[in-house]
1. When mean count of other Cβ atoms within 10 Å over residues 23-30 is compared over structures P, Q, which one is greatest?
2. Identify which of structures P, Q gives the largest calculated value of distance in nm of label points 7 Å out along Cα→Cβ at positions 263 and 495.
3. If mean count of other Cβ atoms within 10 Å over residues 223-230 computes to 15.9, which of P, Q did it come from?
4. Quick one: helix-only ellipticity at 222 nm (-39500 (n - 2.57) for each DSSP H run of 4 or more, over all residues; to 500) came out at -9000 when computed from one of P, Q, so which one is it?
5. Out of P, Q, which has the highest value for FRET efficiency 1/(1 + (r/R0)^6) of positions 95 and 127 (r between Cβ atoms, R0 = 41 Å, to 0.05)?
6. One of P, Q was used to calculate mean count of other Cβ atoms within 10 Å over residues 103-110, giving 20.9; which?
7. Thinking of P, Q, which structure, once mean count of other Cβ atoms within 10 Å over residues 15-22 is computed, gives back 23.4?
8. Work out which structure the value -0.79, -0.89 belongs to, where log10 I(q)/I(0) by the Debye sum over Cα atoms at q = 0.09, 0.10 Å⁻¹ was derived from one of P, Q.
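What follows is calculated from the coordinates using simple rules that are stated; it is not laboratory data. Bear in mind the structure is a predicted one, so any value in this text is a computation, not a measurement. Cβ atoms are built from the backbone, for glycine too; each structure is taken alone.
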Structure P
Amino acid sequence: MPDSNYWTLPASPDALEYQLVLKQAETLPDEEALALVRAVAEADYWFYCRYVTTLRAYLCRDPENKWCGRLWVEHPWVFDRCRELQADYEGRVQNKWCNWPRYHLKTTLRTVYPILWLLSKDPQSTNIVLTYKVDKVGLAMFSGITDELLGNAMLSKLWPETFPQEKKQYPLFTSSAITVPRRPGPREPSVSMHALNNMPTSFHPDNIFVDDVVVKETVSTQEMIQSTSDSLRNIVALRSDYTWVTFCGTVWDANDSWIEGVREGYFSERDHWTCYGRPADMEKGETILHSEEMIKEWRVAMGEYVFACQMLGIPVAKNRRIFYDEWLLPYRNPPRVEGDEKNKYIFVDFSGEGTDYHSMFVMGTGSDKRYYALDLWREQYGLNEALELLFRLVAIWEPKRVYVEEFGAAGYMPMLQREMEWRKFRFPMVALPKIKRSKIQRIEALAPILERGEMYWPFDGFGHGSRTDQRDTYLQFQQDEYRLWSPVKKSTLTDDMLDSVSWPFQPEVIGSLDFPENFDPNDPFDPRNRKQQNYEPSAWAW
């Protein structure tokens, strides 16, 4: 009989090996035929899905789909995903995140059927499913397992001792936990469902399936995102020395816990599929499973931003992005060196209602009539720490003026005046004008400045991170805000840096910024004149 030790996995769903197995089963006595099918099913996850689970009955019914009238399980994309699941399990590939689009059998192929397959192979195995909340997401997911157990006669026909078809024959059968008939030994149920924020403390299962732990509710606030991220890290406490952990889910926000996990290197791999294939294949416009007409319907129903998250796994709707990497022109000097002989200005946005971040931006204006980003901070400080940072930046950069945003936090100017008197450390300071323009409109004003090449950024970064984020703040700016921001509401979790950087270019502000006086290139070159140090005479002058 075939088994996982010498059954060679066929290369396609219509391979001759499958046809031979089925023909052979037709010629054998019932018990031998069942033993043959059972052995192949345990050795081949796709065969299990195709001939054992109820997926064997689901046809594509979309008339616009070229797969219409055929079984979904025989689709090449589904076949390949089954092969990958089996390779991940047998190779013990840990912490892989399957980032698939919605409506692409994610939970079916990565959670429900793998659990049944593993129990078929080994009734002693223990499996935990972690999701957002059992009563909101988990029950629907768990019903996929219970429906198969009670409604799929093929399971009880092939594995009658493991999968009886009546609840009363199971040692445990509830809406969130099931134990199949098995030998004494394991303390944990065969399969159980738990909320991510309420994980069992004494369980150490063989397999952990993390599915849909990020949903709309978990990205509603920054605190919710942080709580979900912390809970993901705590999964390690459930593992034994041979526990297999796998993740699947869709993106809900540009800064949700999935994306944060990728940035931090939490996942060993991101198996990223869009509804048009791999991200690099999106330009081809060929859908991988559903018809283009159906994808277009979903796009209209979801809206651009949700579609970009859920169906593409790319949180910025492509046709709404307004900032591009090629606009970030570099300068090579360290910022402190580059700032020499430039007029410096500091733009301050203290944390106010609706945000946890203080943002401070130091900009220099050059005699070349260009703007230079010299320093940028985004910190989750208390007010006293934020004040300390501001006074330190003033001491370092000696700005001509400090601009303070008063929106949502009236009273900062008088407070700063008192602080200067107390410290006996004074500097020019003005309040940014109270304009009717929205934050989105203010940030949009930055785009033409960058596109025209009027602003430069440090090639090697600003040289520091934040207290809670060790990435250079230039990378924080690029990865968290600049590359993701669009006029679509909530396209990024925070846009504090972008807002601070955009303030110098508001019509009410830009006129108050001065450029250093230039020197006349026809004057004789004087190496002692610092304003002429970067002057190189034309070759024609020799």
Structure Q
Amino acid sequence: MDRVFLFSECEGKPASMLGTKGANLAEMTKLGLPIPAGFIITTDAWKDYNANFRILSQDLRNEVAKKLKLLETETGKTFGGASNPLLVSVRSGAPVSMPGMMDTILNLGLNDTTVIGLSEQTGDERFAEDCYQRFIKMFGKIVLKVEESKFKRLSEKSIQIFSEEKTLKEVIKGYKDLIEAESGKRVPDNVYDQLFSAIRAVFDSWFSERAIVYRQAHKISEDLGTAVVVQAMVFGNIGLDSGSGVVFTRNPSTGDRELYGEYMPNAQGEDLVAGTRTPGPLSFLYEKFPQIYDQLAHVCAVIEKHFRDMQDIEFTVEKGRLYILQTRSGKRTPQAAVKIAFDMYKEGILSKAEAVKIVRSVPFQDLLVQQKDPNFKGEVLTKGLPASPGVATGVAAFSSDEAVRLKEKGEKVILVRPQTSPEDIRGILAAEGVLTTHGGITSHAAVITRDMSKPCVVGCEEIKIDMESKKLYVKNETKTITISKDDIITIDGTTGYVVIGKVPLIVQRLCDYVKEILS
């Protein structure tokens, strides 16, 4: 029984086998869209792996190796080659979307030999070394279970000590030494060992605590398992004419028919989603590269019409060329869900019965929107990016464990973080809302809270967090404002404002789109 398929070989195979990510990539390939070549290891392979004491069988290894040879032919590159090396991403792809809850490894296929080949192929040694240090860190964290905080401390120390020209070489060496010291293992030089280890790690991430918590919260079956998508790398971190972005085909907060998203030049997709840097709006792409923006807008229209739903699309621009990395039905607020369904009915995309079914599936109480009392004149702490609408008040909690503990004591909590990661899922579930100092409207915090209908404000760059003292500081023209743990703050995910203290709210109102439909 075949368990591995090229994107072009998936005709007629269900998403339950291919995973949503893989199935959608196969569909977009069939549509002739600019999709990097790749293949899918199906959920059937995951089930066999799980039943076989979590061991990759030799038969599956042989299937993967066979498809990899076909991928080499399609791309004209060689996996593990000393020149023109093929690098791949290894991503999870469950039948149900679980954004950020499982693992991804990028730039796989690099070692001390292939990094030289990549440097010669691109004429950019620094780019090649950047990809190499990213791969080593991801592999060490995801496969060999080295804590991310240790990589961060080492990276900061290296940047302080070494000149810019030597930094990446020293970071690479430091990462390798750290991984060996912490795990007793080294990142394999053999690229097939890298690949099979990564596949196992992605399979195993189905069982991670964060994935289990997310499935429980969303009532997703434990038995579905995950597929794995192996795809040829394209590079957004190869210069200022490259970058990565996320675009929603409609506004996921309001439902308005507009392209809504972010773009980060000279970056890989993980930089954008992780929220470690705050990206710019899509208008940056329009201003700098209008032809690419127009192509993206056309692709968005094609994809939305084909899948008949608002889409969340990840894309990369490599040296002025657009690639689509994935699409999925976008997470949206209940209010947006109703407006999108109604508008798609008016546009002829959905039938009236389909639109009404969507509207009726949204719980009535979720369509009520709390508003601030417009007469209240509280002290504004700062303003960030409105990521998920609504108003939330609570004590500031600086870690997920603290948020859970306070929630269990009956406190209402605002989770305050530099940025959230999948490991924060318990804290996000416990909190009334989330506030981050970094990241944008498509970051992990924004996507997850929007899906949960929790208010969220991101990218509050004026805030400085001291995690040790559990305080945050905002300096304005005349003074520095300090917020300590357990101090009450209010966030407004509709406007982006962060206010000191508790803000009076007026009676909830029914969103306008429902009134229009019910009238």
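1. Values: P: 10.6; Q: 21.9.
Top value of mean count of other Cβ atoms within 10 Å over residues 23-30 goes to structure Q.
2. Numbers: P: 1.7; Q: 3.1.
Largest calculated value belongs to Q.
3. Numbers: P: 15.9; Q: 23.1.
Value 15.9 for mean count of other Cβ atoms within 10 Å over residues 223-230 corresponds to P out of P, Q.
4. Working: P: -9000; Q: -12500.
Traced to structure P.
5. Max of FRET efficiency 1/(1 + (r/R0)^6) of positions 95 and 127 (r between Cβ atoms, R0 = 41 Å, to 0.05): P.
6. Working: P: 20.9; Q: 23.6.
That value comes from structure P.
7. On the way: P: 14.1; Q: 23.4.
Matching structure: Q.
8. Values: P: -0.79, -0.89; Q: -0.66, -0.83.
Checking each candidate, the match is P.
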